[in-house]
1. Taking FRET efficiency 1/(1 + (r/R0)^6) of positions 186 and 402 (r between Cβ atoms, R0 = 30 Å, to 0.05) as the criterion, which structure among P, Q has the greatest value?
2. Tell me which structure, out of P, Q, gives 1.44 once Cα Rg over 2.2 N^0.38 Å is calculated.
3. Out of P, Q, which structure matches -20500 when helix-only ellipticity at 222 nm (-39500 (n - 2.57) for each DSSP H run of 4 or more, over all residues; to 500) is calculated?
4. Using the calculated result 19.6 for mean count of other Cβ atoms within 10 Å over residues 394-401, pick out the matching structure from P, Q.
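Quick note: the coordinates plus some simple rules give every number you see, no bench work behind them. Just so we're clear, the structure is a prediction, and the values are computed from it rather than from any experiment. Cβ atoms are built from the backbone, for glycine too; each structure is taken alone.
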Structure P
Amino acid sequence: MLEKKKKNFHKADSLFMAGLQIAKKHNYSRDITDLLYNICENLDHQKRYNESIVLRKELYEMIQKTGEPNWLKSTTLELASNYFILNDIAGAKKFLRETESIDWLEPVSPSHKISYLVNLGNLTYSLGDYKRSAAVFMEMNNSSEQEAINSTINDIEQMRYVYQKQQDSLTFAKQKEIDDLLNEKQQQESEHKLLRQKIVMFISIIGLLLISIFSVFLFKATKQKELANKELIKQKHLVTEKNKEITDSITYAKRIQQSLLPPLDLLEILLPQHFLVYMPKDIVSGDFFWAKKLNAHEIFLAVADCTGHGVPGAMMSALSIQNLNELSTQTRSASELLSLLNINLKNTLNQDQEGFSKDGLDICLCKINTKERKISYSGANRSLQIFNEKGLKVEVKATKTGIAGHTLDSQKYAEHEVTLEDNDMVVMSTDGFADQFGGPENKKITTKRFKEWMSEIVSINDKKTELEQRFKTWKGSKDQIDDVCVLGFKI
């Protein structure tokens, strides 16, 4: 194990294999399973996945005989991951089905369960099962992480409480004993001055005994404090490791989310005159922008705000982008695309059933004809603004209902056609910019002030830098309260 921690994998291989031969010779089943597990993990670190699969199957058969479902569940998932890395999708799906068919045997270690859910979420997402991946990450975020942290915090607080009680008891007992002896001494001195020498001797003996007893108690208390501190450090390390594991998973999710967003180079090609302000509140975002080229002159362009932010919002944005990409091949109508998106998301999230997610999104969607300088706009709770050199020219109102959630399957969305003139600039945004608190009186920026700022910044080339700077100045030392996405363009 020491060589493994030092990342001396080849030396660890030799030691593990030697131990395995001895364990098999004497038929030490528990040692065999432990050594097989460590050998497989060591092989994974060296990317020797074919060898890892052979030994992990042997481990899998051993655990089946010993009847340990929690270990069997984790080992089956690790087999699925090995097959996926080797691009054996059928093998990966086979063991994925098997691991999900195995029930947990309570009690389950929170750290064990979190590690399992992280691996399961990443694997199901990599296999394209976004719905299952979303459910796994939400389960991990809503229950396992909090249970592990709460359990650790409760353990720490309990140890602190026990230690404090012990210290209070020792202090009180010592003080009471000393007070009693002093009172006895004073009384005897006043009544028996002739016996002072004997009394002094007696008190001295008692004092020495008390010092000895107190020293013993102090030694034990010091030892207990050292043990408590070691346990505190251990628990803190556990919390730090789990937080890092979760943060690493969310950072990986950020890379996935960024890969789903349109590349900035594509926006530059489709709309040479544009600006984009995109500032997630957390590592990943519930806001997103989307673009799809339909033909030489037509483009779909959208800005959306999914329910929540962070991991839940990011999962909703991934599902929404996937559906928009698929549905945009079925219709060229902005309003019809929103209606289809509403139905598909409700079906994907089983929102017609009790107890299932009621998440949804607000969206501003345009079909742009660059040749005719026309836009067909349809919105769900997000209006469209058009500015010119004089300021706000017109605001096209959205349909006052969102996508999915509590919205009916039959919901239709209004569509508006606008012909753009020279110097007209179209602006699409989520509510995160206007809702930010700050300023001299700690108030929101507000939609009104946002429109004023848009009117004041004349050049489209300065919009991004100036808006970001004004937002940061207004926010000051306050926390950002929501994701921010603002997209503007000229034709």
Structure Q
Amino acid sequence: MLNQPRSASAVVTQYAEVVRFDTKIFAAMMQRVPAFAVALSRALAERLASNTPGARPPGAEEERADPAAIALLPLELLQRHRIVPLELSGNVLKVGFVHDPTPAILAAIRLHTPGMELRTSRVSERLLESVLAGRAATPGWTGPAAPAVTASASAPTSPRLDALLRRMVAEGASDLHLSGGQRPRWRVDGEIHELSDASPLGADEVHQLLEPLMLARNLEEFQRDNDTDFAYALPGTARFRTNLFRDHRGVSAVLRQIPDKILSFEQLGLPPAAKTLCEFPKGLVLVTGPTGSGKSTTLAAMVDYINRTRRAHILTLEDPIEFVHQSRVSLVNQREVGPHTTSFARALKAALREDPDIVLVGEMRDLETVSLALETANTGHLVFGTLHTSTAMSTVDRIVNLFRAEQQGQIRATLADVLRGVIAQTLCRKIGGGRIAALEILMGNLAVANLIREGKTQQIPTVMATGRAQGNQVLNEELLRLIQTKRVEPEEALLKAVDKPDLARRIGAMAG
């Protein structure tokens, strides 16, 4: 290649593969395809590093990794994509790659670290193997939260499905879709992809795969209602929220991976107001947003903060249980609708006799549950709940409008007394990949209480806009901030805005 006589010969003492290139063709490849030259150089550097003690590939980090960072990602993900979490600082996670990162791998990492900023660097194969050996050999470190997915010896399993779920976790998919007559599909970074190497499922195969995992209650519910929900824990891997339903193909199912690592406020990038809402002794705190907006992740961080800082009794009512909390400073009891209670309303009635300080209601989906949640908050408990509303103002209106006209005056008075705050979440696609939450936050105060009591909820955004010092955030202002900091495109922000004309004016003024 250098047009010089060779200065050495190689003697092969074991099996080897040799590829012979014409020097002119090889040089042309290097010039025409720069990526080929880079890849070849890195491969040679890594080969040299693996045979030279103390040497590292170009750009590689020092040979160490923070155990707290390592614990954020599943072992399967590290093995599959040859990555090493290196350093955790606030909501910034530095991840080392043996090979070049791809958008798919970054999306897989973001599934387990929602809201966190990713930084990438190079690491050696030696460091990866050392980390993998440590993870595999350390009890309770085979997954980010081993106690959450530990099963008894008699727990139901489905070997064929389990293999598919392990692969799903390794690939970083959020949802697995199974339908009769179709190949399995899964969702990666918001898009559905078909598993081209999998065979189509038979008409009855989906039911056969999931039937061993269902309790008698779920089997009866499926026979009666043609659909059922339940949670499935795959030991050492993850938990999955599962829905089985009949359709025109026969039986289909969707399994959503539940990230079992509970992230802190700092790691999620939540503002100080979220922590303030956890410190009230009583009242109602609502976390709202559409399905998949991260409500459960935010609530898990809030419960975990209380669990670590207050000597209290925390009772969660969920369908199903998602994040599993181990009792720390607080005592935590978690109940699931179905296995542990027949409904949210029944569980809330019983809660008043169970001496809780904090009650989490997974879904305030009906009039009775909302009434009981308000009563619980009004009797000296701190209640967290969820709704599918998009703004703080619509959240207040939704609660009031659940009741008959003659009841609404009393409900406004009660809500005015107990409401401590609303966090309304909207997920936006980030520039460069991944998603980020835009938050609207309403902090309860005397002015807000008066507006609720008088039925003037349309004036709440004005109070929020003038009360930023108390932690209030208006959605459009937050979307504009994400545009200004180059994290979200204007088109994406407009798509997620509730008051689109107002945001369009703000964007125009910023551009002008």
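1. Q
2. P
3. P
4. Computing mean count of other Cβ atoms within 10 Å over residues 394-401 on every structure in P, Q gives 19.6 only for Q.
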